[in-house]
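What follows draws every value from the coordinates through simple rules; no lab data is involved. Keep in mind that what you see is a predicted model, and the values were worked out from it rather than measured. Cβ atoms are built from the backbone, for glycine too; each structure is taken alone.
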Structure P
Amino acid sequence: MAYYFYLDKLLLPIAPSRLRLRINNQNKTLTLINDGEINILKQAKLTDIDFDCLIPQVHYPFALYKNGFQRASTYLNKFEQLKSSQEPFQFIVTRTLPNGRMLFDTNIKVSMENYDIKEEKREGFDLVVSIKLKQYKDYGTKTANITFSQAKPKAVVQKARPTESSPAPKKTAKTHKVVRGDTLWGIAKKYYGNGSQYPKIHNANKDKVKNPNLIYPGQILTIPI
């Protein structure tokens with residue numbers, strides 16, 4: 001089975017041998033007089049993700065590179081940028097069988113919590129980087145404009161997304177002809193503004209795209225809207 005690990009748009013050259021996703025709990029257990037314990041169920045906390053990845057200093061034949069061999073400094077610079085930017089990014093893991101059939105994806109918006117760089121004699125010049133990520137959820141606030149009259153104050157809540165007075169036009173699917181250098185991530189970025197939406201395109205074209213990492217010039221892909 002083949003694993004592909006992406007941090008933002010960066011493909012790790014060697015897939016980590018272990019991945020842990022910890023779905024944290026915030027349920028609360030209470031003890032009632034003479035009735036034992038009860039469990040108050042609440043929404044799960046943010047998910048923690050951690051793994052170790054090998055970053056090679058030389059080009060191994062089993063390593064994967066999207067745009068040719070990259071030295072370890074390229075990956076270390078990217079890790080630092082993800083940490084210092086204070087911006088969330090997509091963490092994606094795809095799992096495919098030897099025949100190219102996809103099993104399932106892990107696709108989650110995360111933040112870079114911390115990472116450790118380890119150099120060990122047994123690894124030669126290669127680096128081992130321990131990475132810890134945390135799930136990120138978008139959030140926002142609503143504003144209220146309060147107007148006063150002689151009768152009583154009136155609060156007017158501004159909706160984040162006002163409804164349109166006229167019905168939206170019916171949306172139809174588009175098509176895209178693959179050219180050299182195209183990737184599903186890049187195509188999703190072009191049509192949806194977000195490369196992490198690429199599974200939507202892959203699911204609509206499973207009859208011709210078995211492996212989301214392998215598309216060929218000349219293919220006509222359906223772009224669902």
Structure Q
Amino acid sequence: MSETRTERVHAYRQDSSIATQIYDALMTQILDMDLRPFQELSEARLATEFGVSRTPVREAFARLARRGLVDIYPQRGTLVSPLSVQRVERSRFIREALERPLARLAAEKITPELVSLLEREIALQRTFAGLGDDQSFLGSDDRFHALIARAAGFESIWDDVREAKFHMDRVRRLSLLSQERMFALVGEHEEIFDRLKARDPDGAEASIKRHLLSVVLELEHIQSTHPEYFGTA
């Protein structure tokens with residue numbers, strides 16, 4: 001008996017849902033550097049691993065390629081994209097354009113509740129840095145910046161920031177392999193917090209700009225330490 005339209009729609013939605021799960025899993029592994037630049041991704045292996053056909057795997061690969069996180073070579077395979085200085089700088093530029101005005105607004109509108117929440121995240125970051133727990137530190141780092149957007153009255157803008165910062169996150173993951181770097185970031189966050197708490201819009205904006213620029217300034221060191229992860233573009 002031929003497949004009905006309803007059955008075809010259901011199958012399509014199921015494949016799309018599975019593709020999203022595969023996409024999310026692979027993106028997390030790429031951003032966490034569990035999947036390293038230039039590492040080959042096997043369509044057949046992933047299909048077996050997830051217990052699905054190759055179709056949702058191909059869809060996940062296509063979405064990752066649009067994000068610049070994988071490179072698809074027809075008849076050759078799919079590789080995790082190399083780190084790119086140009087992409088990191090572009091991410092930083094977009095992120096700065098969004099976060100500088102957020103910092104200004106947050107300094108003008110911050111409430112005692114948000115002061116307490118930001119202070120809590122900094123305390124958590126000190127703890128994670130002391131433990132050398134870079135994974136938990138990254139989560140707290142993101143929450144700190146999301147709280148600034150919330151203090152500014154534009155919490156949903158953090159979703160746009162997250163979209164812009166994929167390539168910064170990959171480099172950031174490498175830079176956080178040392179406790180020294182984590183403690184340096186805590187210091188930068190404390191500076192931002194102090195300016196927010198003091199209701200100093202100019203100071204908050206300047207602090208967030210320096211903070212975001214520090215990732216790009218560290219690129220040269222990371223590139224010399226891990227040249228095997230970088231492409232030529």
Structure R
Amino acid sequence: MENPTTRKNDNSGHRQRLRERFCRAGLDGLQEYEAIELLLSYAIPRRDVKPLAKQLLRDYDSLCGLMDATIYSLTEKHGMGTSSAVLIRLVRELCSAYLEQRARAVEVLGSTKDVEKFVRMKIAGGQKETLMTIYVNARNRIIEYDLTPGTVNRAAVFVRNLAQRAVLCNATGVILAHNHPSGLCLPSPDDIQLTRSIDAALKTFGVKLLCHLLVTPAECRHIAVG
């Protein structure tokens with residue numbers, strides 16, 4: 001019969017090796033399932049979590065999919081404890097806050113990669129189409145941003161409200177971004193028409209549409225403005 005103490009010691013030694021590899025090389029030193037395994041070990045200290053880590057990556061298709069999972073999905077559909085599910089979501093939200101602070105701290109036109117990373121973290125993995133509007137000041141730094149969930153059905157009203165919001169924020173520029181839950185990173189005719197409508201509306205207020213980003217978990221594409 002297997003000795004429980006021996007099993008516990010084996011798990012402890014394995015986790016210590018994972019920690020040491022992470023300290024030496026970061027995530028490059030771990031396979032994806034090992035990174036999730038190490039993370040879960042802090043919420044589930046007395047159980048072998050390797051099978052769970054591998055199962056989560058299979059069920060959510062990728063690390064991005066897992067990070068975008070809701071607490072409800074993790075606990076109800078996968079039987080995880082609340083502590084483990086909260087830990088996964090906390091890591092995601094901390095990453096989002098980190099990328100937001102980086103994007104706010106730089107001149108966005110000179111650091112488009114920071115903005116793209118921030119936008120993708122916020123909306124790329126969403127299950128519903130979401131429009132993100134980023135308002136930029138004269139120094140091309142982020143003032144504020146709005147998230148509009150779901151399809152914009154009343155486009156004319158939405159465009160007018162967006163332009164008025166830009167004026168209230170004292171914005172000189174706007175960055176648009178939206179996701180395609182299908183994963184297909186190709187702009188639709190409606191996407192192109194909405195871009196043109198917003199560009200025209202902003203111009204009447206002296207505000208420039210800087211770019212329109214279309215994002216999925218795997219890609220980021222710029223929709224032509226003007």
Inset, instruction - For structures P, Q, R, calculate mean count of other Cβ atoms within 10 Å over residues 81-88 and state which one comes out highest. - result: Q
Legend entry - Label whose coordinates, when distance in nm of label points 7 Å out along Cα→Cβ at positions 113 and 145 is calculated, return 2.4 (choices P, Q, R): Q
Inset, instruction - Using distance in nm of label points 7 Å out along Cα→Cβ at positions 33 and 129, single out the structure from P, Q, R with the greatest value. - result: P
Legend entry - Given -24500 for helix-only ellipticity at 222 nm (-39500 (n - 2.57) for each DSSP H run of 4 or more, over all residues; to 500), calculated: source structure among P, Q, R: Q
